[in-house]
1. To which of 1, 2 does the computed value 19 (relative contact order in percent (Cα under 8 Å, 6 or more apart)) belong?
2. Here Cα extents along the principal axes in Å, for residues 31-78 alone was calculated and came to 46, 27, 18; which of the structures 1, 2 was it taken from?
3. If helix-only ellipticity at 222 nm (-39500 (n - 2.57) for each DSSP H run of 4 or more, over all residues; to 500) comes out at -22500 when worked out from the coordinates, which of 1, 2 was used?
4. Tell me which of 1, 2 gives 7.8 when you compute mean projected area of the Cα convex hull in nm².
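No value in this document is a laboratory result; all are computed from the given coordinates. Keep in mind it's a predicted model, so treat the numbers as computed, not measured.
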Structure 1
């Protein structure tokens with residue numbers, strides 16, 4: 001919500017420590033974890049994804065058997081099928097998300113299923 005409402009548009013971070021014990025395994029597919037993101041201009045609200053200037057890279061970093069690993073994840077522009085898999089947005093956010101979805105100069109990216 002902070003990013004959509006332009007609260008601190010340069011950097012936004014939400015950190016919650018010790019939510020999951022480091023010894024506990026979390027399967028994001030089993031948890032039905034979904035995320036969508038976009039980078040937009042502050043004044044024009046248009047998506048910034050021209051490949052001449054922008055390159056998105058999504059990676060998963062973790063540790064397994066005391067050995068670190070890194071995996072690059074694939075993604076695509078979110079479509080109606082993706083949006084149908086998200087939970088109902090908070091009441092105040094529904095209209096804002098709809099405006100992003102309906103404007104051809106805006107949009108968001110979703111992770112590929114894996």
Structure 2
């Protein structure tokens with residue numbers, strides 16, 4: 001069971017993945033959800049830089065939750081293990097499959113990541 005912070009993170013990631021409504025209010029709403037996701041991840045990283053608690057989100061049933069968490073693990077949790085880094089990258093690789101705009105964005109992100117993080 002997730003604690004309150006991680007439960008809120010999950011709820012915000014699900015809210016952000018809601019179908020596009022195209023209105024200004026919808027854009028403001030999903031941008032607010034994205035901002036809150038980052039805020040929660042920053043708080044979690046400050047309290048646990050290894051991501052030992054946060055990592056549970058990488059196994060969530062929702063691809064949206066897994067993808068958001070993966071990006072935040074790689075961006076904010078600097079003391080993560082190599083295994084956790086690989087798990088996060090696998091979540092993003094899964095999100096990069098397909099021909100949607102989001103998948104294209106994830107492929108571009110992976111290309112950039114790999115150019116700045118060569119495998120040694």
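1. On the way: 1: 29; 2: 19.
This value belongs to structure 2.
2. Values: 1: 46, 27, 18; 2: 24, 23, 14.
Source structure: 1.
3. On the way: 1: -3000; 2: -22500.
Answer for the origin of the read-out: 2.
4. Numbers: 1: 9.0; 2: 7.8.
Derived from the structure labelled 2.
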